[in-house]
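Have a look at these structures, which come just after this line.
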Structure I
Amino acid sequence: MGRKWNNIKDKKAGQDKARGQIYTKILKEITKAAKGGDNPESNFMLRLALDKAKANNVPRDNVERAIKKGAGGDDEGYEDINYEGYGVGGVALFIEASTNNGTRTAGNVKSYFNKYGGSLGTPGCLQFVFEQKVVYELKSEGIDEESFTLEMIDAGAEDIERDDEGYFIVKGPLESFGSIQKKMDELGLTAEEAGMERLPLNFKEVDQETFTQVMKLITTLENDDDVNKVYHNIQYDEALFAD
């Protein structure tokens, strides 16, 4: 959801997430990515997953086993499943999960929505609320903005902006993922965050009470081992994050 939202998650939920949960999610991501090949030089998704594993100090032996498992087709029956629904106040929530037991995961997700006053919708109910894009985030220090912008456009990016925290945010269609990564490599640049994101097409303004309730739901969802990512469309407001 962007750097600002990531900072919020650190304040509200990230500090109490067990290291084991983080490892589990990253290793599942590596296994999934390795289905496309075990060479990170040609498999950009695997490369990004490995970068994430390195940043989180995931043990090398675990990483290698995850790569072999994915490349060998042994993914323990995991399948990708999406869930769509609304939290209190009409906040849209899109959940991406990977599971080897769809009944278990669906039951858990439904119970979380019920507990925090939300409602699970039907597949496709949020198709006009979110759109999938490639998103790269990297520090802008030492980079000429005009030259960088032209290079990214040439690589297929649709939007390049510089935020108030000194980061370039590069967005593009899904098919531009490989070309943007290749251009980054040619320029000797490394993104701190990169991947496929679901970006809101419209936003929902909420009050403090609604925000707190929705964040409890998001935190609970993210703490489920089967859940990979949770997207929402809350309008960013610094006042919501005051302790």
Structure II
Amino acid sequence: MGTESESGGTSRSRARPPRRRREEIFEAAAGVFHEKGYKATSIQDIADAVGILKGSLYYYITSKEDLLFEILQGVHREGLQNLERIEATSGTPMQKIRAFATLHVRHNAENLVKMAVFFHDFRSLSPERQQLIVAERDLYDQHFRNLLIAGQKDGSVCPDLDPKLTAIEIFGMMNWIYHWYRPTGSLSMDELAQTIADFVVAGLACDPTTHAPGHRRAFAPMPDVPPPRLDPTADETGD
């Protein structure tokens, strides 16, 4: 039986597109989305970035949204694979929390452009596809909250902490690195991941034998901060 060529020739059956070419297209599309924004990017822009004809691009995709969805789903798929790696270990909850933070930060640092596209262009997906991504995200987030709860049960994670709020705070810190981290800087990816993992563990750790409610605030009590000074030139009447 015949196959369909990349240049768009007709055929009674379609050969599976080469995986390497698909990856090149996804990488190029992520770069263009990041540079121009999803809505401002055309299929021609992506074809030019890949170095193929616009018609050839449709051999691999059916729409621009297909590309965005594949990029975002790929980000989650790799994250879920990291969960499987963590669960394959026999470590304590706190050790798994360290592994989770380390792998999460490392993954984000290796995919800075894709992470930027994820956070900037997620809502450009159709509602149905957004729901699929959110379902995977919720599964990932819940896994981390479960580790926090397990740590509280064995006494390694401070019981004062609310698992849901704590997870949101930690993810906020880890996910924001796409905005400021550059691999060409003085901090390697491994150093970045280790530093943030250290920070996460230190912020969660608790000695159950000496724990007292609110003890964390005793490390640095809030000082008496004076109120803001009023601008003497401001019109107090508001007129």
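Here helix-only ellipticity at 222 nm (-39500 (n - 2.57) for each DSSP H run of 4 or more, over all residues; to 500) was calculated and came to -13000; which of the structures I, II was it taken from? Of the structures listed, the value fits I.
For which of I, II does Kirkwood radius over Cα pairs in Å, calculated from the coordinates, equal 21.4? Answer for the origin of the read-out: II. Please state which of the structures I, II yields 5.9 when distance in nm of label points 7 Å out along Cα→Cβ at positions 61 and 221 is computed from it. Label of the originating structure: II.
FYI, it's all coordinate maths here, none of it is from the lab. Model, not experiment: these values are computed from the prediction. Cβ atoms are built from the backbone, for glycine too; each structure is taken alone.
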